[in-house]
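Right after this note come the structures.
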Structure 1
Amino acid sequence: MTPKTLDMEATKNYIAELDTTKRDWTITARVTRMWEVRYKPTNPTPDTIDMVLLDEQGSQIQALVKKAIVSHFKDRLQEGRIYTTTHFNVGKNNRTRLQVENEYIIWFTSFTSVTLQEESSAAIPFHKFNLRPIDDLSERTNKIDVLTEVIGQLIGVENKITQNHDNNTDQRRTIHIQDERTNKIAVTLWGQQADLVADDVAENGAQPKIVIITATRVTMFKGNYQLNSTGGTKLYINLEIPEVENFKKNMTDVPLQEILHIEVTQPESLEEAMTKNRKTITELQQIYMEGEENQEAKNTYTCVAKIATIHDQECGWMYTSCNNCKSKIDENQYCNKCEDVPEFPIDRY
C-alpha cells in the first residue's frame, strides 16, 4: 500500500463525533496498538484483530476486525501507521476487557476501506495512555470493563517458567516495578507477553528503565495487589513522551536501583500435583482423627476414589463459574465478586 499525503482538512469526521445514527463515517487516525485475539490458544486464525485508534484531537476508540474478514485486513494494517478509514460500522460498546473508554466501538466490514497516509506537520501522537497510580489500584481489583495501564521503574525481572494457567500450560514471567514514591507492584506476563521483557534487559540501553504497561488486570494475591497481562498487553521501555519525562523528574529523590535478576523454581506440573502425597480414604481419615498430633495434617494430599453417590441433589456436582475469578455465577450469569457478566463462563466440578 503506497502512502498518500495526509490532508487533515479533507478528513470528514473525528472520533468524538462517531455514533450510531449513520454509516457513512470517514476518519483519519493512527493505529496506536494492534493485537490478535484467539478465544482458544490453539485457533490457527485470530477470532478478531483489535486496534486502538487515535486521531489528531486526542480521541481514542477501539476497532475490531471479525474472523471472517481477518485475512482481508491482516496484511493491510500496521501498528503505528495512519489510515483514512471509511465504510465501517459504529456500535454501542458493551464489551469487556477494553483498552480505552468510549461509548462506541468500530466494526470493520467487508466494505471497509483503509488508505495509508504519510506523516504530516499536523502529526497524530504515536501513543496516548490512561495511567493509574500504583498505590491506588484497589478500586480496579478484578474489574475487566476497561483494563488498567501503569507506569513505573523496572526494578526486578524473574526468569521465565512454565505454569498451568486458565486450563492451559503457558509461559510466565513476573517483573517488579516501583513508582516515584517507591510503591512496588508485581506484574505477571503470561504466554507471548512473557517475551516482552528479555532476560538481559538490565544490560541493554539506558538506565533507569521506565516502563509503561497496558491492558492489565488488577488482582489480589496473598494480601498484595498485582497486575496480570492479557492478550492485548503491550510494554514500552523509556518512551520519549512527557509522561516518562515527568516520571523521571519526580524520581530525583529516589536512589537509582539496579534491576535485580530473580531466579524462581519451576513449579510442579499438573501431573505431578495429581499424584503428590497419594493417600487412601482410610489413611486420610486416620490423619484427620489424629489432628494436631499428626504433622501430616498440615499437608495437601491426593486420593483416587470412585464417586458412589451425590448427596446434594439440589446443587448438583458442578457449578458454572466466572472465567476471571473462578467464583460461582448466579442464575443471571452475573459474577458478584467481579461485579460483571463473565465473557466465557466455565463449568467447574
Structure 2
Amino acid sequence: MRKRWFIIIANIVALLLVLTAAWWLMFGKDWYEKRISNEKPVGEHPELNWSAWIADWDWQTGEEHALQQIEGMGSLQLFVGYFDEQGQVIWGDQQQQAVASIKQKIAQLNEQRASKKQSALEPKLYLTLVNDMRLADGSSVQKSSELVGQMLTSQQVQSDYIEQFIALVKEHELDGLEMDFENIDEQLWPELLEFYRKLYRRIHEEQLELRILLEPKAKFESFELPEGPQYVVMAYNLFGPHSGPGPKANLSFIGKLTARMEHIPGEPAVAIATGGFQWDQANKVKSLTEQEIDELIITHGVKVAHDEESGAKHFTYKQDGQSFEVWYADGETLQFWAEAIQQRGFHQLALWRLGNISDLTLERLRQL
C-alpha cells in the first residue's frame, strides 16, 4: 500500500516538474524579464540631479537652451573634442570660440542675477572628447577603436595623451574632462580601464573631475572600474541605425540596464536622448531632432500614436510614393524615462542633447 502511494506521489511530483518546465519554456523568460524591468525600490527617491550636452554642430540653439535650463543643471558637457588622422586632438578657432562663448554667456547671466540680488549659477563645465576622427579629405571615422588602440601603445604614449588632455582643460579653465570612447574592441578594455585609472589619478592631482561614458553593449558589469570618476551609462538607441523601427528606450531596457549598473562605483548617471529616428521602406535610417519631427507632423498632417511600454511617440507618413516610419521622444517621453530611472534608485540624469527641441519639452525638463 505504501509503495502504491509512493508511486502516485512520485508521478504527481514528476508531472508538476514537467508542467513547470513547460511553463518556463513558454512564458518564464518573458515573466522574469518583465519582473526585473518593473521592479521599483520602495520609499522616497532622491531628487534628480541632471546635466546635458551641447554639440558643436548645433551650438547656437544648444547654447540658448542651456542658458534657459541652467538653473536646475549640475553640469554642462561641451561636445567639441575630436581627433585628426595622426590621433591628435583637433583644437582650433571653432573649439576655442565655442568654449569661450558659453563661459562668457554664463558670466553675463550671473551679472544680471547679481543685479537682482540672486545667487550665481555655477554649473560644472566638462570638455567632452570622443573617439571620432576627422580626416583631411573632409570625411570622418565615427567611434574609432583603432584610434583608442593607438593611444594605448606604450606607457609614454599614454602619459603624453593624459598631459595633453589635462592641459586643454586647464587652459580653458574648465572643471573637468569627459571621455566618450565607444565601439571599443573587447580585447582593449583591460588596457583602457588602466588608462582611465592613470588619467583619473593625474586629473585628481590637478583638482579636476573626470566623467566616463559607457555604452549599453559594453559588458561593464564584468569590468573592474576604477574608483573616482563619475560613470555615465547611455540608456538609448535600443532601436536605431542598427535595427528596424522602434523607440530609443523602453521600461524593459531601462530596467535591465540599471540592474547591470548596481556595482558601478560612486553615483553613476543614466543618459537619455532627445529626438528620434526615421526609417524608410529599405530600413535606411535618418536621425531627426524634435523640431524636425514637429515640422514633419505639421507638413503631413499625421496622427501621432503613443507607445505605452516605452512612452515614445510614433507615426507613419508618405512622401513621393515612399512610406516612412518615425519614432521619437518628446518632453512627456523624457519625463517618463526620467521617472523610471529615478524609481530604480538612480538620481543622476544626463540628457543627450540640448538644441532643436520644443518649448514644451524645455518646460518639462525644468520640472524634473
Structure 3
Amino acid sequence: MPRHHPRRSYWRLLLPLIAIAIYLNGGCSGLRTGLERWIDRTFGQATPREQYRWSNSVDAATLVRWDTAYLRARRDTLRIDLPHEEILAADTNVLYTAHAWRFFLPPGRLLTIEAVAPPSAAALFGELYGADDRRLLLWDTLTHRLTYETSAPLGENLLFLLQTAPYPDSTYRIRLRTDPSLLFPVAGADEGDIRSFWGASRAGGRRRHEGNDIFAARGTPLLAVTDGRVSRVRNGGLGGKTVWLRDGQRGLSYYYAHLDSQLVAAGTYVQRGDTVGLVGNTGNARTTPPHLHFGIYANGARDPYPYLQRQDPEPDAPAFLPGRQTQVPLRGKHYLRSGPTRSAANVLRQLEGGESFIELGTTGRYRRIRTTRGELGYANFD
C-alpha cells in the first residue's frame, strides 16, 4: 500500500496561499501576472479579453499600453442617447484601442449592442457595466453582439466598453438600440393608439391613472405580452372584466381591464402572443369608447409606457469616416462636449482655432476626439 505523506499535502495547499499573499503585498510583476492567470483559469473567471491577453505573443510594453487604454476607458465620462451609431478609427496607437459609452436604459427596453467589422478585423472585446462598476455582461466575440434588459424599476445607468486587439487594421461600426421587451397587448395597434397615459387625473383629481389606455375596436384580440401564468380572472369593480397575467421571469404582473370577453381561466399558462381576451368597455369605462386599460405591477404600479414604445428609430448614420481631420477650424466657435448633442449642459470647453487633435470616431456630424491636453470629447465643426 502506498504511504501517505501529510506534509506534501500541506505544502500543496500552502504554496498557492503563500503565492497569493506575496501577490497581495505587491510581489514582482511576473509573479502577479502568473497568479492572475492561475486564479482565473482555476476558478473560471477569465474574460475573452484576458484569455486573449495571455494566449498571444504580444510584447510586455504593448500589453502595458493596452491595459492602460482599457482602464482609462473604464473611467471615461462621455454620454450618449439611444439609439446611437458610431464608426471607430483603426489607430495604430495602442492607447486608442479602447472606447466607452455611458447611457441610460429605461425599464421595459431590450438593449442590443452590436459591431460590424470586416472578417479580417482585429479581435473585438465588449463588456457591459452597471453604475456601481459591476460587470454585467460580456458580448459574444464571434457575433460581436449582446442583449440586456434591466430589472431596475426606474431604469439603469450603464457603461459599454469596447476594445480591439492591439494594432487594428480596419475601421468598425458600433450600434446601440432598444426594442420593447414585451409584445404590444392589443392586436394590430401600437403606441400611437395610447390616448390616456400614466399619472393622468382621475375622479376629479382624487386619484391618478395607473396605466395606459389603448383604444381599439370592440372585439379586437388582446394578447399575452410574454409567457406567463394567468393568476386571476375577475368581473366587477372599476376594471369590469379583468385578466391578470403573472410574469415569473421578470417578477411583474400585467393587468388587462375593461374587457368585453375573457378567453382564459385562472391558472392557465399562456405563451407570448396568445389571445387572453377581447377589447371592450366594461366597469367604469362603460361611457367611453372601447379600450384596454393596461397596467404593470411589482410592489406597486409602474408606468407601462416604456414597455409599449416602438422599436427605436434608426440612429443618425456617421456623415464621414474618422481620421480625416486633425485640427480645429480657424473660423467659428467650436466646443468640446461630453456628448454628441448641442446641449449647453454638455460643453466641456471652447476649442481654440487651429488646435490639434486626434480623431478617434464619428457619429452623425460629430467627431470623437482626443485633444493634445489629453481630453476626450465630441466636437462638431459645421
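Bear in mind that the values in this text are calculations on the coordinates, not laboratory data. Here the structure is a predicted model, which means the values were calculated and not measured. Cβ atoms are built from the backbone, for glycine too; each structure is taken alone.
Side notes on the structure shown:
- If you line up 1, 2, 3 by distance in nm of label points 7 Å out along Cα→Cβ at positions 147 and 219, the top spot, with the largest value, goes to 3.
- Test item: helix-only ellipticity at 222 nm (-39500 (n - 2.57) for each DSSP H run of 4 or more, over all residues; to 500) calculated as -13000, pick one of 1, 2, 3: 2
- Read-out distance in nm of label points 7 Å out along Cα→Cβ at positions 107 and 291, computed value 2.7, structure in 1, 2, 3: 2
- Among candidates 1, 2, 3, the computation of volume of the Cα convex hull per residue in Å³ that gave 240 used structure 3.
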